[in-house]
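Following are the structures in question.
Coordinate-derived values only; no laboratory data. Note that the coordinates shown come from a computational prediction; the quantities given were computed from them, not determined experimentally. Cβ atoms are built from the backbone, for glycine too; each structure is taken alone.
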Structure I
Amino acid sequence: MGDKTMSADEVVSRLQSGMTLGIGGWGSRRKPMTLVRALLRTDITDLTVVSYGGPDVGMLAAAGRIRKLVTAFVTLDSIPLEPHYRAARERAGFELTEVDEGMFLSGLRAAAHRLPFLPVRAGLGSDVMRINPHLKTITSPYEDGETLVAMPALWMDAALIHMSRADRLGNGQYLGPDPYFDDLFCAAADAAYVSCERIVDTAELTKAAPPQSLLLKRLAVTGVVEAPNGAHFTSCSPDYDRDEEFQRLYATTPWPEFAERFLGPAEEAYRAAVRKWRKEQAG
């Protein structure tokens, strides 16, 4: 119950090749990009990634770190299909398990409640059952006798999350419009690492926002990283919006070129490279 603060590099030092890794956020919104970039600076590979995918998936796929992806979509929001993910998928760079958004949510809930599966109607009558033949159905034991999809639990060895604020104990707060199911990612994982815009005293978490904004409980959090602008180039409302101009650069730049320029030996190298690029754009 003590101080859980650590650095991004300390977080990724606890990860290993072959793990199942959950990444919170949604598309190009509140993704833990500081932690993803730290992961890319290691030689960790052969990952099973569970994510409502955005540039986190795109970068890891482009870098060849993913063995299997479990997702409902991979998007940059304003750019409908993540281009680096698409390129990796087209060259059969990893195995894909694609499910409906509601099925994905039920898989998170099942794992969070330590259940092997949850019965859902989502997916019935759709091609998801055809393209994922490992999915099973189950018949209700009650009078209705309804046939439902048995969505398997989405267990994870570790989860990476980004919050607006957190305290040193691991309580996490979002200040934007949506929790993006980040609490379920933490509850479904054996270990959960949370980056945040700012670490504050516990009492401050309740001063400027309603109690329901306290999304993450300390019991479900393993480590906390203070990472200002740590979701860039995705959004972290209300602290900042998605950096659309930089996102377009990412989406239109070949991965080796982007990685060489922006993924240096430390997070500060990334920030310095972004500042330099902005000066170039300003002329």
Structure II
Amino acid sequence: MSTPYAEVIGDPIAQSKSPAIHGFWLKKLGLAGRYDHCLVTLEGLDAYLAERRADPDWRGCNVTMPHKLAIVPLLDRLDPLAARIGAVNTVVREADGTLTGYNTDAPGFLEPLRDELGKTHLFRMARVLGTGGAARAIVAALAQEKFVIVLAGRDPAKARAMLDELAPGTDHHAIDLAHFSDPTDFAFDDREGCFDLIVNASPLGMTGQPPLAFDFSHAPPGSVVYDIVTSPLDTAFLQAAREAGFAAVDGLSMLIGQADAAFAHFFGRNPPREHDAALRELILS
């Protein structure tokens, strides 16, 4: 009998924790199936999809750097959220061989913040570092949750264009990423009920990448610091945040959250989230 399978694609990809997550859920549910990782270059992306769409056992793939934007024009259709964001992290093969793109990064990113987002705040501000495919999903998600967004990138014009597209309004700001590397003496709003979020949505600090230069004088008191990098999981950015007294959220939280919806698309069952503690322990071991 054939075995249904899905996989994660990217370049690099060997460090991905997605196979461990989906494999854990498949085993817990007793489902026949597998989840692999596959190195796919930008030049080889079109050929990869052509080969896979002809395989009825292939249920689809998750998409990571650097393909979340490049894969969009190669698909047959987009889910409305993916179309609005303009980036895809989940591709599903339909029964007729056509390919549908989804974005589960946005809800996955918000998942570990849901308790805090359920509260009423006087003001919500997010400082988002990075302007790639993951950042697009994060900006769209934060805009929907009524955050004022400061988006920082190496190209402030690109950041401005992204805000205009995904977070319409006059309150948001686009700045140079280097702005956050130098100390500041800015007087932050210290009223009760403000929710400040600082997000590394870039690959900086990832294994094999340059470090993220961020001076924590830019972090208002009580900020939550969130790094979507998963290799290493405990990044230097998060270590510095905790040392400075800030709450920290690691990239595994988003990775598990975005994998939830993808798993249901691939294997037709909701993952057993009651085992999240064991899953996290397995990945960290």
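If you work out distance in nm of label points 7 Å out along Cα→Cβ at positions 29 and 229 for I, II, which one comes out largest? Let's see the in-between values first.
Numbers: I: 2.3; II: 3.2.
Structure II comes out on top.
Can you rank I, II by FRET efficiency 1/(1 + (r/R0)^6) of positions 5 and 253 (r between Cβ atoms, R0 = 25 Å, to 0.05) and just name the one with the largest value? Let's see the in-between values first.
Details: I: 0.15; II: 0.45.
Going through I, II one by one, FRET efficiency 1/(1 + (r/R0)^6) of positions 5 and 253 (r between Cβ atoms, R0 = 25 Å, to 0.05) peaks for structure II.
For the read-out distance in nm of label points 7 Å out along Cα→Cβ at positions 13 and 237, a value of 2.4 was computed from one structure; give its label from I, II. List each step's numbers first, then the result.
Numbers: I: 3.8; II: 2.4.
Derived from II, not from the others.
Of the structures I, II, report the one carrying the highest value of mean count of other Cβ atoms within 10 Å over residues 101-108.
Once mean count of other Cβ atoms within 10 Å over residues 101-108 is tallied for I, II, the winner is II.
Right, another one. For relative contact order in percent (Cα under 8 Å, 6 or more apart), the calculated result is 21, so let me know which of I, II that is. Kindly include the intermediate steps, with their values, before the conclusion.
Numbers: I: 21; II: 17.
Derived from the structure labelled I.
When distance in nm of label points 7 Å out along Cα→Cβ at positions 197 and 221 is calculated, the result is 2.3; to which of the structures I, II does this value belong? Can you show the working numbers first?
Numbers: I: 1.5; II: 2.3.
Structure of origin is II.
Also, quick follow-up: Given a value of 2.3 for distance in nm of label points 7 Å out along Cα→Cβ at positions 45 and 189, point me to the structure among I, II it was derived from. Don't skip to the end; give the middle numbers.
On the way: I: 2.3; II: 3.8.
Only one of I, II returns 2.3 for distance in nm of label points 7 Å out along Cα→Cβ at positions 45 and 189, namely I.
Of the structures I, II, report the one carrying the highest value of mean count of other Cβ atoms within 10 Å over residues 93-100. The partial results should precede the final answer.
Details: I: 17.8; II: 13.9.
Largest value of mean count of other Cβ atoms within 10 Å over residues 93-100: I.
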